[in-house]
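Laboratory data are not the source of any read-out in this text; all were calculated from the coordinates shown. Treat the numbers as computed from the prediction; the structure is a model and nothing was measured. Cβ atoms are built from the backbone, for glycine too; each structure is taken alone.
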Structure I
């Protein structure tokens, strides 16, 4: 690789940043990201970056606000150190669920975060599987939106599952599920979730045939795992032989791991876009973690050499 490419990482996912560097056969940039005694974040670049093409790998994962602040301060440090171009690599873009006003006097926080990242000095953003695709339009700088589809697809194909049906856990994920179903030459089903009234448990209706089939339940992220486990149990009750879950971002907050352990889910396929918390060990037998480091590494290489990124998904 050209000598003017550098990759730096905050504390959010150092392992992923190292994996990207291994793919590109370059060393990880030398930076110290620590805190003062009162909790303020301190960043010190330990090498020259003048005139270089810089990529900062920093998902906005838990602790979300600290991860974002580390990113912003690193961007500012690199800008003041005369970096040629600064690209924020956000394998997981936090606050993405707050992409519209769902009630009166509510913020659109995804737009706010986009504005802050731009104002800090980022000139480009690279991310994977945004919760809502239109968030790309919140930025006034170029956004390269990658999909973890090829990574997850290759693994699913290796399982050689017969009578496969791809299931979307809600109406919003139908486009993603349809794309998977088309590539896997599988059928499609949708979970219709609704409440009969306040404080009344959700009723799950399955649109499509899942009986005596292997079901692949797809989502972009698993946070508390409430929706995904209820959907899995509903699919199983409708006669599915096996329920597998595929997702890009494994957040696993609250009682997520316990819910997965107690559910009909037999396997959860996810990527290392965010580091898995300690609770993950309680559910390790059900988890298959795939790396997106080669995907991000290839995208970074193409951005650096001004080649097409979209051709990765043709």
Structure II
């Protein structure tokens, strides 16, 4: 039975417009004009318990608006949304006890307080039993390695340190659903890897349902088996990552390290997309030529030292979806 059910969500914003210059400002005072922006235009999906879903799209596509609606922050104009049987904006208090939210650009920690005091305040806000809170806090602090940060004011933390603390804060009350909105933006590679490892392990161990919105396609590839693509307020694609690849990225990349440098490769079923020194990268469609046949033909032209076949980067596939839908 789905844990999250969303049907035909619609949300519009009225944005005031003003003409440039002082005269435009005066006219705006006398008569204000507005334009309507359709943030969500019939968004529908369902998510089963324990799924880890990537939710991606260009800026202004409706990702954050969706997260704000299903987390209870915004009321939609119309549509259905039920999470564990509750309507987020109608049962806000009961709903927020079951969810955790991490916004990469914002923190739920108190800026001038030590981290541990923010945790204690959140424990009181959520009404978590003291013994249960201590057990959960100690486990999360150890797993995310923030013991040395507990007495540090939040304003003195680095971005990576703050994100780890924000993640602990979002999980202290043991939510069954976690919303992650651009959680790794600005993080260095080490912090990103640690963040991904924790989310992946926690999802598997606890059956935590996770919705991840991000522009970092490495996050999507590392964590998500299912990907929803949104554009212009509508769901453009929804399915397993492999299905997305098969639909929009049937081509493969053959990277070959030759014994010689700058070799010339000619094959009717392959295109050279990159060449540098000993290495050449070819693009081909396995429906036109099996990888084994192409490798044999390339090896017959020049001696090679190493090779590997890979899927095109997920960024290319997403770019094709955007182009197809004129985003």
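Of the structures labelled I, II, which one yields 0.25 when FRET efficiency 1/(1 + (r/R0)^6) of positions 194 and 306 (r between Cβ atoms, R0 = 41 Å, to 0.05) is computed from its coordinates? Walk me through the numbers on the way to the answer.
Working: I: 0.25; II: 0.85.
It was calculated from structure I.
Assign the value 2.8, calculated as distance in nm of label points 7 Å out along Cα→Cβ at positions 154 and 178, to the correct structure from I, II. Please list the in-between numbers first.
Numbers: I: 2.8; II: 1.9.
For distance in nm of label points 7 Å out along Cα→Cβ at positions 154 and 178, the value 2.8 is produced by structure I.
Quick check for you: by relative contact order in percent (Cα under 8 Å, 6 or more apart), which of I, II is greatest?
Working: I: 14; II: 18.
Biggest value here belongs to II.
Where does the value 0.10 come from, among I, II, when FRET efficiency 1/(1 + (r/R0)^6) of positions 138 and 234 (r between Cβ atoms, R0 = 30 Å, to 0.05) is the thing being computed? Mind dumping the intermediate values first?
On the way: I: 0.30; II: 0.10.
Of the structures listed, the value fits II.
Of the structures labelled I, II, which one yields 149 when volume of the Cα convex hull per residue in Å³ is computed from its coordinates? Intermediate results must be reported in sequence, preceding the final value.
On the way: I: 149; II: 213.
Matching structure: I.
Taking FRET efficiency 1/(1 + (r/R0)^6) of positions 170 and 250 (r between Cβ atoms, R0 = 35 Å, to 0.05) as the quantity of interest, name the structure among I, II where it is greatest.
Working: I: 1.00; II: 0.35.
Across I, II, FRET efficiency 1/(1 + (r/R0)^6) of positions 170 and 250 (r between Cβ atoms, R0 = 35 Å, to 0.05) peaks for I.
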